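Asker: These notes open a run of structures that come right after.
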Structure I
Amino acid sequence: MESLLAFVHVSSAAVWVGGMFFMQFCLRPAAMALPPPQRVPLLTDALGRFVRWIALAIVLLWATGLARFGQVGFAHAPPGWHAMAGIAAVMTVVFFVIAHAVLPKVRTAVAEQRYPDAAAGLGRIRTLVMVNLALGLATIAAATLHR
């Protein structure tokens, strides 16, 4: 059971952190070659799909992380686990801001073909994703460097 929990946990983290890296450093730069009426809907649709996968990853991360804490006891968990949990809490809040505050406004702007407004919203999302990417890398460091 411990191996399965670890597999699901690490896989979910890989999807979240790897997906943020891909969106920021691969998809977005490639999409910049497109004019705004093509680029903005593409990025908005990609983000919408990504958000659904990350919502699942977050549920799995919290479920497996809390299960592991339950196995060893909160007081006996390694310091890296406590750091992971704290950083994950911040990352989860940032995700909810993206998914439930900023992205819906971007979708509305795209639907109304207000591409400058949508692009501004995508810029806010990009900033928040960069924050979460940095936090995700810090979480990986906490998980691996505590040994």
Structure II
Amino acid sequence: MAGARAAAIAIRRLGIGGSIGIDLPTTPGKNPRAAAAAAIDAALAGVPFERTAVNGFGFVQVVRPRRHASLPELYAGDRSAAEARALLRRAGGHVGSLALAAHPAVIATLEQHPAWIEQLARQVGGGVTLRSDPRLAMSAGHAEPR
């Protein structure tokens, strides 16, 4: 039941649409399978979806409208842009002038979107500079107070 609930929460949080299979192979018996189905229903309440019953092998299918790419698909499609936005979210918790240090591909993406940097500067109440560091992994960007 915990796995069914976690899967449904992830579907909702990540905006996953289309035909989704959830495999719950350790769900023995009719009552636990019904409880797993109820957990999915509760976690997806308020969003459009259809689901099959959990079959005897513990498999259930959830179908949701596919209005856009899911967050994992967006992330995979443009890794540097996803990492740049993640860095901006992390940096937004700081106050005052910052230097953003990141992988060159992430810095290049930020340089292509000056409005993102301007928005961060307004949010933190100070100037924002960019520093490219090829030693950093794509996901290792960070904000340095200036």
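Each reported figure results from applying straightforward, stated rules to the coordinates on display, with no laboratory input. Just so we're clear, the structure is a prediction, and the values are computed from it rather than from any experiment. Cβ atoms are built from the backbone, for glycine too; each structure is taken alone.
Asker: If mean count of other Cβ atoms within 10 Å over residues 13-20 is calculated from each of I, II, which structure is the one that comes out at 14.4?
Answerer: Label of the source structure: II.
Asker: Using distance in nm of label points 7 Å out along Cα→Cβ at positions 5 and 37, single out the structure from I, II with the greatest value.
Answerer: If we compare distance in nm of label points 7 Å out along Cα→Cβ at positions 5 and 37 over I, II, the biggest value is for I.
Asker: Starting from the value 34, 13, 12: which structure in I, II was semi-axes √(5λ) of the Cα gyration tensor in Å, for residues 21-92 alone calculated from?
Answerer: II
Asker: Work out the source of -14000 here, i.e. which of I, II gives that when helix-only ellipticity at 222 nm (-39500 (n - 2.57) for each DSSP H run of 4 or more, over all residues; to 500) is computed.
Answerer: It traces back to II.
Asker: For which of the structures I, II does the calculation of relative contact order in percent (Cα under 8 Å, 6 or more apart) return 34?
Answerer: Among I, II, the structure yielding 34 for relative contact order in percent (Cα under 8 Å, 6 or more apart) is I.
Asker: Which structure, out of I, II, was mean count of other Cβ atoms within 10 Å over residues 69-76 calculated from, if the result is 10.5?
Answerer: Traced to structure I.
Asker: Once distance in nm of label points 7 Å out along Cα→Cβ at positions 61 and 117 is calculated for all of I, II, which comes out largest?
Answerer: Largest one: structure II.
Asker: Oh, and also: Taking distance in nm of label points 7 Å out along Cα→Cβ at positions 45 and 77 for each of I, II, which is largest?
Answerer: Once distance in nm of label points 7 Å out along Cα→Cβ at positions 45 and 77 is worked out for each structure, I has the highest.
Asker: For mean count of other Cβ atoms within 10 Å over residues 29-36, the calculated result is 10.8, so let me know which of I, II that is.
Answerer: Corresponding structure: I.
Asker: Another question about this same structure. Supply the structure label, taken from I, II, corresponding to Kirkwood radius over Cα pairs in Å with the calculated value 17.8.
Answerer: So the calculation was done on II.
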